[in-house]
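Next up, some structures in structure tokens.
Only the coordinates and a few stated rules stand behind these numbers; no lab work does. On a predicted model such as this, the values are computed, not experimentally measured, just so you know. Cβ atoms are built from the backbone, for glycine too; each structure is taken alone.
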Structure 1
Amino acid sequence: MSDTVPASTAASEFSRQELFPIREVARLTGINPVTLRAWERRYGLIQPTRTESGHRLYSQADIDEVRSILGWIERGVAVSKVGKILARSQALKVQAAPVRRPPASGEWDEWRQQVRRAVHGFDERRLEQIYGQVFSSYPMVVVFQDVLMPVWHELLVRQEAFGQTSEWLMLDSFLRARTLQRLQWLQSQGQDCTVLLAAVPGQCRELELLVTGLLMGSNEVAVQVLALGQPLEELSLVAEKRGPQAVVLYSNHPPTVDMPKRLRKLGLTLDCPLMLAGDASDLIQDALAGTEIACLGSEGQLMQRRLQQYLTGHLDT
């Protein structure tokens, strides 16, 4: 069955219902229609709505799901296993995350479109303007999780065509510089409580680690982000010298079978609590139940709240 929708029909449906035909989803995500259909039929991933004539129509949530799938594939996860990971991660986020009022229809996507256009034109001045405007309109967690990082992830997994790698590098460099500025400002506020944040080697990129540190910090807790590549076996030395109230590891990769054992072993070498944040935290939570290692989750407000609760003795592990 063909998935070609007449242009006038597609435009009408898009404007009225904000639904996209498959060719538009392919253009936006870089995934060809054949692959999108295969993900649906073979693995049950992405379930678009259908017109009366059987044409597939995708919502913005479907497109975000495609990008999430691409993110896991980019981390080395087989497409056949992505569905279970997404379902598990989403269920935990829904259970634990605070309720956040959704924006007006298309509002965040409009900002993302502006970011895409600025990056595509290599217009850093315009990107700086958008960055300032979006920060004046939303809380920091919304700016990063719902506007900036989705575009960054999208460009990360779409580097096949000429110029796309340069686009991603521009946005990555821009965001790293500004995230570092905000982290340094927060760390200068003289909070009494300090937490060290380190990446599990090879399981995230620098910007993801920096943004996590920024979203995790607060007026009460200063988060010091250790350099990417910090050896885990030397964390006890670093913690001994710096004297933090806790050490947080970050990973957005699926946990390996031996990860719980490795974390427990690492925790024994530290003189302060050990915690885990990121997608791995959501997926390993059951395996660490009853241990001294706290799972903070992967959503900004949730990580911040759980960290504060744990440090004040109000979060059970």
Structure 2
Amino acid sequence: MVYVRVTARVEVQVSALSGLGAIGNYNQVATARILHNGALYEVPVITGNALKHWHAVYAVEAYQALGGNMLNELCKRGIGLRGFTVDSTLKNPKPVTDECEALKDFCNDLHGFLSPQEEKPVKRDSLVKISFAVPVLEEGNLKAVAKFAVQHNRVVPPTVNVKQKEGEGMMLFKQEYGTGLYAFALRMDLAHIGNPLFDECNAEFQSDERKRRAKASVLALLPLLTGAGSKQARALPIVAVREVLVAVSEKPMPNLIHAVYPDYCETSIDTVGAYLNGIGDTAKFYYYGGRCNADKVGNKINFKKVGSLHELIDAVINDVQSWIR
């Protein structure tokens, strides 16, 4: 049994964030309203859905690199269409008939699915849940964060046989971008990986396969942090990882306080510590990059500051794999 909670801050420069849509040749980014000191700010955001998609893509890459092969073609190609058997292809997708059959495919197992069949609907909750990434609630950051558009052009070679008016050889369009210090939160209930949540059946997974899947899920955090889940068609995101807090426990625990708040680290430790004290369990916390004051962590929290993301991810993977049976 193992549960992972994460919250982090990343500095994002000139990134497309989540695409909202297009009006003519103008591509918008998603925006939302957030509240700080009684004032509303409309800011560019990265949706939890976008972050979840990229986590699935990166987890599949890590899973394959670790030797995993229980993937259907949709999962391999990063298509977020789930609920099909492990031997499904793009030309021949086969809907699953029960959860245990679905579990054979890594994407179904980790990120869940809903197959609303008439005779017997089949579903599985996602083991990974991710918040919106929004600007950190600091006055200077909120005032500085703004969406802006950059003009791009697409050249049509004269040899291409298209019907175009005079002057249309150069097609101009604008893409919106965002810059600022962003934060997001994530939870992974890896205790359920390879195990059915709803159907009464026995999933036949060896311990090595469950550990491989869990390790890939944790490794996917690194490209997620450095890519920030942004739309990447026009430009790779420019990202610096500033702070990361991870909690790992053998028992379920509350979500960490979102790193959008200035005191998120201390409050997260206090909240999780209070819960674990009540159920008589412990958790390990790993912290990278900032100045968290963890002097009063209590006897239910093992808190460690690490000097690199390498050290943080290695520690989390070791805990996860040692607790998965």
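Remarks
- Origin of the derived value 27 (relative contact order in percent (Cα under 8 Å, 6 or more apart); candidates 1, 2): 2
- With semi-axes √(5λ) of the Cα gyration tensor in Å derived as 35, 30, 16, matching label from 1, 2: 2
- For -8000 (helix-only ellipticity at 222 nm (-39500 (n - 2.57) for each DSSP H run of 4 or more, over all residues; to 500), calculated) the corresponding structure among 1, 2: 2
- Source structure (of 1, 2) for Rg and Dmax of the Cα atoms in Å, for residues 200-287 alone, computed value 12.6, 37: 1
- Ranking 1, 2 by FRET efficiency 1/(1 + (r/R0)^6) of positions 56 and 80 (r between Cβ atoms, R0 = 25 Å, to 0.05), the structure that comes out highest: 2
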